[in-house]
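Below are structures written as structure tokens.
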Structure I
Amino acid sequence: MKQKIKIWLECFRLRTLPVSLSGVVIAIGLAVWHHHFKWVPAVLCLVFALLAQIVSNTANEYFDYLHGADKPGRVGPRRGVTEGDIKPTTLRNVTAGLLAAACAVGCCLIPYGGWWLLPVGIVIALAALAYSTGPYPLSYHGLGELTVFIFFGVVPVNLTYYVMALQWNPLVILMSITTGLLAVNVLLINNYRDMEDDLEAGKRTSVVIYGRKPAAFAYLTNGYMAMALLTVLWIMIGVGRVMPMWTLAIPVIYLALHTATWYKLRHREGAALNPLLGETARNMLIFTSLLTIAFIIYSQNTITTCP
């Protein structure tokens, strides 16, 4: 029984789930800071984000198996369906069930955000599947990073904030871009590790197209670009006026972790890259959590001063 649970947890790729959590967490922090926080839609957004990412992960494993992109003994984490631990039909059915659950949770957000969320939810569901299948699988044509940027950065941050505040905010939009850049790095690590396997399977990821050196440079650059955008945010907020000067340490902490992970990326190969996937997701969650804590602590200062 324990072994079966372990197999399914590996299939869900728990180490990547901080990516979906981060976008919702930062939006919750911004909502608290702007005095718009609501418990029910916040929890619903968290559950929806987790389910949507798990669906994306299981669908990716199922369709990569069908396309022959995953092989037994692969360099990356073990794939249950490829190794024969999970039947393909079982994985397909579980994916469909999780997708239905995500859609049900998403529908519960309609009373808070309006009926226009329904077509948005359909697009999100289709994107989760289109990432690995369909007439033009996005991850097979170098569009994986763009997809992650949109659906793990721009969309969750802005929509989570909207269903609580019922308004858009330029600071939230800026933070969604920052979050998207950090989320892209998780996929870059994955594709960096799998470059040879993807090339053999005909999966043209951005790393296959441009190579590992540009991918490593993009990984490093994304983190620094995200913190540069945060500097703009800090200026808009008013560090020293609304937020204390110590909050400037948050991007410094992230960049220290990020640079250390990038250094390991440049000096490892094969299975030794596997821990860096979770490490990158961890760095992202640490950053968003620290920023969210700062927003919550100093929310009382924003009654008249926040944009």
Structure II
Amino acid sequence: MDLDAPATHPARRSSMKRSPLHPLHNPGAPFAMNVAGVDFTAFSISGLSTYVLVPDFDACFDLGHCPVEGARLRNVLLSHVHQDHSLGVIRHRSLRQMWSLSGSRIVVPEGSREAMVEVLKAYDRLEGRHEGERPIEVQGVRPGDRVTLSKRFFADVFQVEHRIESVGFIVTERRRKLKPEYTDLPGVELGRLRTEGKELYDYRDHRAMTYVGDSTIETLHNVPEIFDAPLVFLECTHVAERDQLASPKYGHTHLFELLRFFERNPKRIANTHIVLKHFSTKYTHGEITQAFAKLPERTREQLTLLI
């Protein structure tokens, strides 16, 4: 009998309890940021989870993990349905029903719609729910479609190159301003005119954000309007020189490809701040930051790393 065992084993257990999950690889430890005037909470590591929550848009962009804050936002816009971008949908629907909120509104590429519906139905059966007990609202979209998020915001859909059917989203804010001829009228009179069907406002559209999920560099060449928004989310899965061939093989983007694109297209990115995400699990925090420290200063000033 090992007389030391009773003393050493509890100590080992205690030490393990004190060891926190590393935040780099913990989807439950997202970052809250304000970039280019947009408040968002986000996490993104390849293979683990990607999600970007924007309360002003009432929308989640991808949902590989569903924190409580994400379930409060009704719209879930999935760029594609790989598990690390979509598994949170199951929890999203459950939490919203538990809180007696309106049902989740899930947007997916058209070719993935039927399979997503079947997955959600299967999970309802696993939980012993009757068909129709929990609403299933899954909207399939194609490039060129428009998704209304609220009275103020809508998202235009564009094609993204990846291993499976994928789309991106450009979010636009529609602002309204009272027409000059009505500015001095009292509220009662404005109400009367509105009842009569008069259009009281002028409207102007302002791009707010572009979201690209997993993608090859070809998407940036094919969709120039990506950079019309002041805030752009792009993937950057690989950063090491040894991994340059891995990015195109798996439908991803390498840091070196992005750098070449930025250097060749300075005018296109001149008025945009870019958030880079989806770094491979193989890299440590130090390896990622060291790779970016080698970039030109003018490029680093336009980048935020989601780590």
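Out of I, II, choose the structure whose coordinates give distance in nm of label points 7 Å out along Cα→Cβ at positions 108 and 220 equal to 3.0 when calculated. Comparing all candidates, it corresponds to II.
For relative contact order in percent (Cα under 8 Å, 6 or more apart), find whichever of I, II sits highest and give me its label.
Values: I: 26; II: 13.
Going through I, II one by one, relative contact order in percent (Cα under 8 Å, 6 or more apart) peaks for structure I.
Starting from the value 46: which structure in I, II was percent of Cα pairs over 22 Å apart, for residues 124-251 alone calculated from? Matching structure: I.
As an exercise: helix-only ellipticity at 222 nm (-39500 (n - 2.57) for each DSSP H run of 4 or more, over all residues; to 500), calculated from one structure in I, II, equals -23000. Which structure is it? Could you put the intermediate results ahead of the total?
Numbers: I: -23000; II: -7500.
Matching structure: I.
Taking Rg/Rh (Cα atoms, Kirkwood Rh) from the coordinates of each of I, II, which one would give 0.97? Working shown, then result.
Values: I: 0.97; II: 1.06.
Computed on structure I.
State the single structure among I, II that was used to calculate mean count of other Cβ atoms within 10 Å over residues 164-171, giving 22.2. The read-out comes from structure II.
Quick note: the coordinates plus some simple rules give every number you see, no bench work behind them. Fair warning: this is a prediction, and the values are worked out from it, not measured in the lab. Cβ atoms are built from the backbone, for glycine too; each structure is taken alone.
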